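Next up: some structures, all given as structure tokens.
Bear in mind that the values in this text are calculations on the coordinates, not laboratory data. These numbers were taken from a predicted model, which means no experiment stands behind them. Cβ atoms are built from the backbone, for glycine too; each structure is taken alone.
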Structure I
Amino acid sequence: MSAIAIRNPNRRGRTRHEAAAVAAPVNPGMVGGQYHPLSQSEMVRIHELVLRLLADLGLSQITPSLEARAVTAGCWVDDAGRLRFPRALVDDVIARTRRKFILHGIDPAHDIEIGGKRVHTGTGGAAPTIMDFHSGKYRESTLADLYDIARLVDRMDNIHWYHRSVVARDTNTILDLDINTTYACLSGTTKSIAVSYTDSTSVRAVIPMLDAVAGGEGKFRERPFCTAVCCHVVPPMRFATESCDALEAAVEAGMPILLVAAGQAGATAPAALAGAVAQACAEVLAGLVLCNIIDPNCRGIFATWPFVSDLRTGAMSGGSGEQALLSAACAQMAGFYDLPNSVPAGMTDSKLPDMQAGGEKGYTISLAAHAGASMIHECAGMQGSLMGTSFESYVLDNDLIGAILRTVKGIEVSEDTLNFDTISDVVLGEGHYLGHPQTFARMKSDFLYPGIADRRSISAWEEAGARDARAVARDKVQAILAEHFPRHIPEQLDRQLRDNFNIILPRARMSAGNGTW
């Protein structure tokens, strides 16, 4: 066979490359689950302890309303006032609960399917402080910060939802906090949002706002784009009364529910990591049973969030190797149950977006993603063991998460990627793949190019000013926040919301040229 014939562009291998549709190298919902910190027999042993904890120990401090529902469904309250869950009921709920559902964006373009080990990444947390962009000093976080972070996240492709990540310290009451947090999140992004509601009053108060943005009364229920984050338990093994009231109200309103159990290993959860996983699973399953009793079609998210303590000091260690293992094991247990789930990762203990932060975020998020977590919360923007955040971290983390998701996608093995003709063409032809049609096609579908990380030569980098990644990220933050002011909520509707709710964020602060950036 001649070299000319081998290089003929009409060869089968060439036309396939040219005709194939180009897919993005990274997309929301790529399937993980290849990493297994636990064996099958170990998961079974954990599950057996989970069932025993629920049946033989139960949880205390159940609210009267939920107690009545639970007892009707087959639970019982023992002499110590602890709600016990029969094994048959727990097994039944696990078997019949929703395996997947759409987590809606405010804009349908941001809808994502949760479940089936499809991996998604987003924000989370409740940081009381933020690193001021101009001074570089930590200060109390505000409602304006919450809105600005939402605008920034709105432009980050690898951050798939916005769960409020800071607490607006400039609000005076819980109701004002929850209403204004919901408003700032809704106004700053068209992605799905999540808000931590601590009582039923707040849940009922925001439903008219959510309906208004959705298009009218009852419209939010049709496409619920706001998740209620409910820490329904106070570990170890007792219910949080006010949060349970919020949970009940949120399920009745049709909101997706993030059922969070956040014990701290060595403090409010066992120091033994397997025990911490089991306790978290039991606590979340208790909430899931209650949600299914209220509404068998509820969108419950199995959010096992056990955290790690540095046992020398008692301080949280969100960036530790043990935290990476805990979150990955929890994701694997959720896969064992085949439940839509969430785990925390990326919660660096570093106070700066530095090498420590990059390393801790990298291995904690990677293990959770490869273990098949449906949703990885708190993996963007968080610093100081969840006590702080910084604007540039969201941009840097977006870059990092993209690379991690590329590893989740893995290597395609197909007739095209193992094509004899492609290699033969090059070996017997030009001797390199630079101009080959497969290279052109694959450079778009197989390779992800960072927006911040620098791949230039040292000399080119020096000639361009020798700037580090944080400096480049700061430029991007300023560029986005100076110009990007989403307008998916029309001005007339915004005026109506301000007439009906005590909105604290000034409208003037929500336009370009306000002097902030």
Structure II
Amino acid sequence: MARSPNVVVIVADQLRADAVGAFGAERARTPHLDALAADGMTFTNAFVQHPVCSPSRASFLTSWYPHTAGHRTLDALLRPEEPNFLRTFRDQGYRVVWAGDRGDTFAPGATELSADEHGFTRPPAGSHWGGEPYERGRRRPEITGVGADDPLWDRLFYGGEVLDDAVGFDEAAVRTAESWLSDAHEQPWLLFVPLLAPHCPFEVPQPWFSLYDRAAQPAPVPPPSGNAPAYLSAIRDKHGLARATPEIWQEVAAVYHGMVSRLDDHVGRVRAAVAATGAAEDTVFAFFSDHGEYLGDFGVIEKWPSAMHACVTRDPLILSGGPVPAGRTSDALVELVDVFPTLLDLAGIRATHSHYGRSLRPLFDDPDAEHRAYAFTEGGFLAEEEPRMERGAFPYDLKGELQHENPRLAGKAFAARDRDWTYVWRLYEGPELYDRRADPDETRNLSGSPRHAAVEDRMRTAILSWLAATTDVLPPNRDPRRPAVNLPAPGQAGSPRSAPRTSASLRTSSQAG
């Protein structure tokens, strides 16, 4: 019987697929991720199931869609009574180690059921990255049209060069992984390393801060002139982003890519630590992100609860090691819900709950095979769910205000993609249709064109069929239809309501009601 492989899962946060060299980014300096891809397999058409952190994480850890069990907000986390694949690995004999303390995935009590070890060997210090960033509004580069003291810098950038490279969150998590791997451990084990990079604030220490030439950064995709979701213009107006000059976007992009290169260095260190154990040949790596980033595209920054554009939803998924073939690329349509079922398949473990993921293993032999006819993404809220929408501190306060002022801007949205088309259905706005081959940035909305009516109808039907098939899961256990009830019969001794009630008591009860 084949030995079960060890598993390393590294999850980035807010990483665009086109920021990694292995996914076609010519200017990217990501040698370790590129080497991981060269030793394994890249999936160029992988898509997240939600454009925001926590719902995406809940989805890929369960292979449920966000709507399946209501995991659609930042505070609707996976609960102890709900399944997740870390717990599946642990229940099947794997030692599950969580390096770090991402507290935005599991509700109280669920982590203890899903991992054997959790946290840091040495806690992070300082700010988001550790160290002291440039003071807000001070010592910024002087850029034409926007001075260094302009508050727009803070809204877009909120960071800069970290002057003192103290131990930030990701560094502490990677050191924890290195420390754990340096000791001998009985196999098999699963090491889960969820990181923060390259999530804003956009700041990074040297040498990564100066790694990228600002002038060489390409211009972002311009704001659309035609029919587009209303949140794009609302965000630009709320933040005053029309004043953001091309030079500002280049500065932000250069720092973002510096963060990606530092993330790449962290991935390389984890791989080196695994190799030092002598277990590299017995270890499967999975690398991906929870979602992407606008980075100036469409004139906006970060993400949005109902954002469906490819820059936010396309994912840099890499599998490597063990039986994963080296040097292969697949453009099959893939969803993040497929990742953990694939890892279970490679470990010879059957999932213990109903889910919607599909193992990617058949693509190892035939990368060109059809894995899915469509890849789906969802996000957003009902307008009446406004009280549950996020309210963030600076620099997310304006974004939060916008959602509460006009919750329809973050209305429910569903996207379906095939190899040729992207179709987006929005609850409170008109639909969108993009030609993925001719318009990969998804800038020209073709919805409503008689020429493409059949495509729209097909994609709309695909979304309806998908929702019908995945709207919920049956509970794993059958309940008896006539269960025994351990209560006294009405009027019998011991019944809390068996004492006779006088007319006075009845009147008192009635008046009280």
TODO: Taking mean count of other Cβ atoms within 10 Å over residues 54-61 as the quantity of interest, name the structure among I, II where it is greatest.
DONE: II
- [ ] For the read-out helix-only ellipticity at 222 nm (-39500 (n - 2.57) for each DSSP H run of 4 or more, over all residues; to 500), a value of -13500 was computed from one structure; give its label from I, II.
- [x] I
- [ ] Please state which of the structures I, II yields 31.1 when mean projected area of the Cα convex hull in nm² is computed from it.
- [x] II
